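The next part holds the structures, each set out as structure tokens.
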Structure P
Amino acid sequence: MIIQSLISGMAIGGIYALLAVAFLLTYRVAGVLNFAQAQFVMLGAFVASSVAAISGIPLLVAAFAGVGLAALVGVLMERVTYRPLRNKPHASMIISTVAVGIVIEQAAHLIWGPDPRTLGSLVPNISLDILGARVSTVSLFLIVVSVLLIIGLNLLLTKTRLGRQMQATAIDADTAQLMGVRTGRMVVLAFVISTGLAGAAGVLVAPMFSVTVSVGVLIALKAFAACVIGGFGNLTGAAIAAFGLGIVENLAGSFIGSDSKDLIAFALMIVFLLVRPQGIFGSKVGEKL
């Protein structure tokens, strides 16, 4: 029972981790919290389910289509909303992300309608016996893919010239620009990666839930809670906190009751805001991603 809850918790925690990293990437590089991430989760899931429904299209192609379109809309979002407002008050940019989310949600209503859709898993759903517990291959797949994506992003940021340029933009965009870094491109890249990760989260979580316009809302809220718990200055720390949050809420759901899962997540966020607002792994502004 405990092993099954741990693995299931890590699986949903991996989804939270992808969204938490997506939140922090645009926050650190572009200086804006993208509160439309929930809608990018929904967009990735809807596009993938629609493409998968076309006869002869492999599920993997449909998954990449969902991720790709989410990333493309992220580019449009940067051009249409962020760029014209980047020198405006921070509140203006936050409001613009909320507006983008509403536009995407309403567009999804018009295109796909109110009826839920389904999307199959990229791997067969087989139950495995691990130390006496029945564990789904889908859960293991979610854990592996989310960990690999986060490790890949971390390697991009720390081991490549492009990643170092993104970090320089995050630390001091003006100085980075004087050093020859094309900070505008780094911001676009941050939007592409973050919205692409949100789309990937939608594709991965869709087999667990019905695909609706609200499929990403609670996931994004819990990912934001993980950002607060892990600390806004550390991508890896936020990802670790997201996995931990998934495990804690799943254990609470198993031993206390399913109604307690959402309560645990947001109660922890409030506690950290009161006791340790910088989070577990929080770092001062100006430190590396």
Structure Q
Amino acid sequence: MRKFKRYLPAILIFVGLVLGGCAWLLRPLEAKLTANPTSGPAPLSVTFSAAGSTGPIVSYTLDFGDGSSPYSGTDITVSISHTYDTPGTYTAVLTVQDAQGRTDTDSVTINVLSGTTASLSVSPSTPTAGENVTFTLQATAASGRELVSWKLWYAYTEGASPDEQGTISGETFYHTLTHQYSDPGTYTVRFEVKDSADQVVVKELEITVNPALPVITSFTAAPQTGSAPLTVTFEFDAQAGTGAEIAKWTLWFGDGNFTGEEDLAVETLTETVSHTYVQTGSYTATLKIWDNFDQTDQETVTIEVNP
């Protein structure tokens, strides 16, 4: 008992040292997250720092809160940059961990405001070749910014120069343009607007241009009445629509007979055809034309054959 009492101070000192060492080894973790900036228009580039975190940190994870992949690392002194493209409120969460698996978290709220916006519309939405098409361009700058320039392509391809462009001074932009497509087809219309922060907003739409309809410009018959047998001379003119060609025509005389041509490829057509009606009666002669897009036009004339 006396020996124990004699060694008790030394034992207490040893236990204190051990407990003190454990306390040092298990000192608390503290996660500290900062962000700059915490608010601004999209796209918003934010720099995060975990350098203020303390404790025996061996790893950490930063979740940006926007559904993107989190960032993981071991060096808390490294700055982390992330861009928020979509307006909204996001909570970024830092989680630090030590070798024993203990964790601590800290968070910061990021407010992403609406960035520069643009819109592009077209009327009519499905025009025909040669028809006037009106394009309406609109844009609004993000808060604290101004619009500086715009570009427009009527038929965009990679690397092509814009068909129209200009400068802007102010926070809003409204402009209309008129254009004609000479050939049928599907075109990509592209509108770009740039603001004072060098943000470029792009709007695209596809427009399908239909071929203009073919037209029978004149269809006559002479004479239109007379006694049988009656020989009638038909004359007609036709015009293909812009971007198309007349492919064929057929003239039905109304008495079971007809004539026509196929495999044409002409923009205009002028024909004279004679036909003899041998029986009395009233006949409807019908002329029909087709273009290379299988679009048609049709006209009729009445022939009266008397006894």
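Brief remarks follow.
- In this comparison of P, Q, the computed figure 0.97 for Rg/Rh (Cα atoms, Kirkwood Rh) is attributed to P.
- Comparing relative contact order in percent (Cα under 8 Å, 6 or more apart) across structures P, Q, the highest figure comes from P.
- Origin of the value -23500, where helix-only ellipticity at 222 nm (-39500 (n - 2.57) for each DSSP H run of 4 or more, over all residues; to 500) was derived from one of P, Q: P
- Which of P, Q yields 3.6 [distance in nm of label points 7 Å out along Cα→Cβ at positions 43 and 267, calculated]: P
Values in this text are rule-based calculations from the coordinates and carry no lab data. Here the structure is a predicted model, which is why all the values come from computation and not from measurement. Cβ atoms are built from the backbone, for glycine too; each structure is taken alone.
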